[in-house]
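Structures are listed in the sections that come next.
Every number in this text was worked out from the coordinates using simple rules, so none of it is lab data. Treat the numbers as computed from the prediction; the structure is a model and nothing was measured. Cβ atoms are built from the backbone, for glycine too; each structure is taken alone.
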Structure I
Amino acid sequence: MAVALLTNTTVTPTVTVNAQTASYTFVLADGNNTLVTIANASANTVTIPPNSSVAFPVGTVLNFAQTGAGATTITQGSGVTITSTGGTASAPKTRVQYSAASAIQTSANNWLVVGDIV
């Protein structure tokens, strides 16, 4: 069995920031190496759309952060199920300004939300 040896290889992951100022529905481009920031002084929502609208591959991670003073609630689109340790498991909220969380797709319309949530 031949083994290939890589030398002098550097991998630099990059994260794209998608800055939002109001409630927002995730799009396909937000998957994995993107951070969606929500800068709003008032309460707002980020919505995970159903697989029939946006076909994220299973295993996709949606990253988001509340950069404004208004709490961000993670909501489920029609047919989507969110589970989390938040006070309302199907609609967790970020805890405070600069809280961040991730939604991990475990099957077509099922997402696990983890992070700095209540």
Structure II
Amino acid sequence: MDLYNRTKGTLLADRVIMADNFFARLKGLLGKPGLNPGNCLVIKPCRCVHTMFMRFAIDVIFLGSDGQVLALIENLRPFRFSPYVRGAWLAVELPAGTLSRAVTAVGDLIIFREE
């Protein structure tokens, strides 16, 4: 499964890792040395994220249930918290720099595509 910005026609990630149960959401990216280019972690449900005890920065997209981008955070550094995003259905964590390269903006439509 990949993550695609339908509005801009850009690929955000070609490998989607799902964290959709309690333990997967609790662990998230903790203990990982980094997030490989082309990979993303989808946390569902999720309205805010943190980077406590992480060793690398990430980009974060908050999506509504319709796939619309509600909020973006670029380069969220270690030991930081995102704001709470009202109406968010899930959060997508990407390698830092992904959002600027893919020219993603609030209001864009993001979809998951089966390969």
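Work out the source of 33 here, i.e. which of I, II gives that when relative contact order in percent (Cα under 8 Å, 6 or more apart) is computed. Corresponding structure: II. When distance in nm of label points 7 Å out along Cα→Cβ at positions 58 and 82 is calculated for each of the structures I, II, the largest result comes from I.
Who wins on percent of Cα pairs over 25 Å apart among I, II, i.e. which is largest?
Details: I: 24; II: 10.
Largest value of percent of Cα pairs over 25 Å apart: I.
Thinking of I, II, which structure, once helix-only ellipticity at 222 nm (-39500 (n - 2.57) for each DSSP H run of 4 or more, over all residues; to 500) is computed, gives back -2000? Working through the options, I get structure II.
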